[in-house]
Structure 1
């Protein structure tokens, strides 16, 4: 009897009740590899639009936990980045990089496109005015994805209130130790420009080397020389 009651309750709930995690999760697990490579050619744009319509009707509430808010906004950022890539490709405005995207003189990160509740945001506003400013968590930089090869890999699951701390830790560990993104030696390191662009985020509690040593499989000396790799903006596609 209880099982029947639950089934009836589930059928009466609005479809968007489940959309926050399940729809986006299905898309990511289907079209993004474990290495973060995206199959943009076959990506289900209609299903993504369904998720975006859900976001339009959602207003993050102050009663939400920090983890729930953080997961929500990172998912928003990644969903709209994918949307931008698909839209630009369909319009023949994309060659091989997100840097190709420009609408009315605005780059991909400056275009007002993410409708959340009654507000419209750019990707820059989501990253810098909400995620970085509000949560002050440097691991945000391995959560949001810039659709490029040098970017930390796109996680192929939706972030949730329950998984975000664990998965951001895992993603940061994977990113720091990825030899294609960071070359780490005891006395010298050549690291991603992300650690340069957002240095203040990573050095609130110590040096950049202190931060890297929290995740690095190779112990780095405090006086190691630091240089930065060239950033490859080529699309992270299959």
Structure 2
């Protein structure tokens, strides 16, 4: 068993392609994954009402301190790569972040208008804190300062437009080999999915790969309050987008 795997921490906001990206890495023969390990501590600390909240709190550690040994431990199955799907808004101000210094951190971004439009399909009320753009920029700046250069940033639009090119660039930036197995996977549920999957993962459970992006012209116009929310998030998105690995602006 490998005691010290390559730990890849992928920081994303909600309603990105974060679960599909987890599928891509899980389909590699050399990679074990974990799904949002700080979600239960986030729910416990905030008291926020999310779908399947009680199930999530019952199934996982509720204290962030109990999560750290898990994310710094062996990869599932003793595999040499440990891919971790993390939501940026789960990292509340009181949660320690030093553990991430022992990992290879990357950032998955998506245009805020698309995030907001998708989020309100699942949960009507949404705030800037809920969609994680401010927290994602804070985590990015922290890691850039630690490294002395920008960490890998990948835009979901680039992945959907050209999965092979985008994932090859990501793997190169993470110093791991690209695998063809990342481009497709069997449809269905996964034992590695969080217990909240029934509320959020219906589309990815039907998927067998990265679908071409829907045109933004087909997206219904956002109402005024949601448009203002997306505009508040945009500077944080654009800060990271300037460093993305592949493709052109969405």
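Where is distance in nm of label points 7 Å out along Cα→Cβ at positions 51 and 147 largest, in which of 1, 2? Could you put the intermediate results ahead of the total?
Working: 1: 1.4; 2: 3.3.
Largest value of distance in nm of label points 7 Å out along Cα→Cβ at positions 51 and 147: 2.
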- Which one of 1, 2 has mean count of other Cβ atoms within 10 Å over residues 139-146, as calculated from the coordinates, equal to 22.6? 1
- Note on the structure: The value 1.00 for Rg/Rh (Cα atoms, Kirkwood Rh), derived from one of 1, 2, belongs to structure 1
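Can you spot which of 1, 2 the value 23 was calculated from, given it is relative contact order in percent (Cα under 8 Å, 6 or more apart)?
The value was obtained from structure 1.
Can you tell which of 1, 2 yields 17.9 when mean count of other Cβ atoms within 10 Å over residues 83-90 is derived from it?
Working: 1: 17.9; 2: 24.0.
The read-out comes from structure 1.
Bear in mind these aren't lab numbers, they're just calculated from the coordinates by the rules spelled out. On a predicted model such as this, the values are computed, not experimentally measured, just so you know. Cβ atoms are built from the backbone, for glycine too; each structure is taken alone.
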